[in-house]
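Trainee: What follows is a group of structures, each given as structure tokens.
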Structure P
């Protein structure tokens, strides 16, 4: 039963609200004696809503190698050589966002990234992770930005955690994993 309510809510918000706005702009402008203005406003609102819907539906297909390179660069890992975008997935729900992609990188870029992680001041060789800090109430919304570097059995990992600074807003949590056996870099962005 809850699923039907949720579907009804989505239909109301994503179909009913835009259609209602278009009709409101059209009929109010027409009543005021400006039917052409009403048509133009309805067309502009319709195009904006259509663009938003198409952007949301095709978000994964519109993701480029340049987007991937910029997200990796934010964590001071530079990709100099050409790479292949093997997989890209985005999942969203109310209040949650998860984006991950996998890159096949060159051996030189892999070695440079591993050196960057291993030479970091806070590099650890055990499985310690920042995930425990995500759910601490005092660290989730307020506190310093934390970058943690560590090695697991299968990968070298760099995690980035920045509290939102506002209660109720998700912090930024990003993880880059570099496989020990393959030239694979996996990026994860988790907002809960």
Structure Q
């Protein structure tokens, strides 16, 4: 899914209760194409920072809710699915090959499948920094943009009843032409975006 994160420390900080979104905000709902056509919609170059998170595989069916996405997940012991936990306790899933290629151990050494042999146990991992390798675009709290990812998931910015900081972000990789690769756009919650990505346009 949507969501890969970063820190400059090696231990995951304790979870803190995030602020709630203002229920008085009236939102305009639009597609990602409509939002990208707005004059004030501008991509800026960004990159992942190095950050810490945790990961585990499970021995039995496990369900959880990502409070930033307001999405429910159910994971089984399929030998491929890894649960990841971010800086404020948000959880999502990724496939083992992607985890092994994206993350590493806190000492900088490579992860392997053997590191996940003990099921139901969180292990500390970190991301590798990727400066200037993504584009991002801010979406104000009063706008809800619907995005269909390359994996077929439907994501929404600024969902009600979840924290979003000053608003969520659309994120994509840099294409071969140096421009935003619009074939794969995803949403990153604004409550954690500044911790995981550079925010200076």
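Trainee: Suppose FRET efficiency 1/(1 + (r/R0)^6) of positions 43 and 155 (r between Cβ atoms, R0 = 35 Å, to 0.05) works out to 0.10; of P, Q, which structure was it derived from?
Mentor: Answer for the origin of the read-out: P.
Trainee: In addition: If we compute distance in nm of label points 7 Å out along Cα→Cβ at positions 35 and 147 for structures P, Q, which one ends up with the highest value?
Mentor: Largest value of distance in nm of label points 7 Å out along Cα→Cβ at positions 35 and 147: P.
Trainee: Name the one structure among P, Q that distance in nm of label points 7 Å out along Cα→Cβ at positions 67 and 171 of 2.6 was derived from.
Mentor: On the way: P: 2.6; Q: 2.0.
Derived from P, not from the others.
Trainee: Suppose helix-only ellipticity at 222 nm (-39500 (n - 2.57) for each DSSP H run of 4 or more, over all residues; to 500) works out to -1500; of P, Q, which structure was it derived from?
Mentor: So the calculation was done on Q.
Trainee: Suppose you compute P(r) over Cα pairs in 5 Å bins from 0, in percent for every structure in P, Q: which one lands on 1, 7, 15, 19, 21, 17, 11, 6, 2, 0, 0?
Mentor: Derived from the structure labelled Q.
Trainee: Work out the source of 1.8 here, i.e. which of P, Q gives that when distance in nm of label points 7 Å out along Cα→Cβ at positions 91 and 163 is computed.
Mentor: Details: P: 2.8; Q: 1.8.
Traced to structure Q.
Trainee: From P, Q, which structure was FRET efficiency 1/(1 + (r/R0)^6) of positions 27 and 99 (r between Cβ atoms, R0 = 30 Å, to 0.05) = 0.35 calculated on?
Mentor: Details: P: 0.15; Q: 0.35.
Answer by label: Q.
Trainee: 15 is what came out when relative contact order in percent (Cα under 8 Å, 6 or more apart) was calculated for one structure; which of P, Q is it?
Mentor: Considering all the candidates, the number was obtained from P.
Since every read-out is calculated from the coordinates, none of them should be taken as a lab result. All values reported here derive from a predicted model rather than from experimental measurement. Cβ atoms are built from the backbone, for glycine too; each structure is taken alone.
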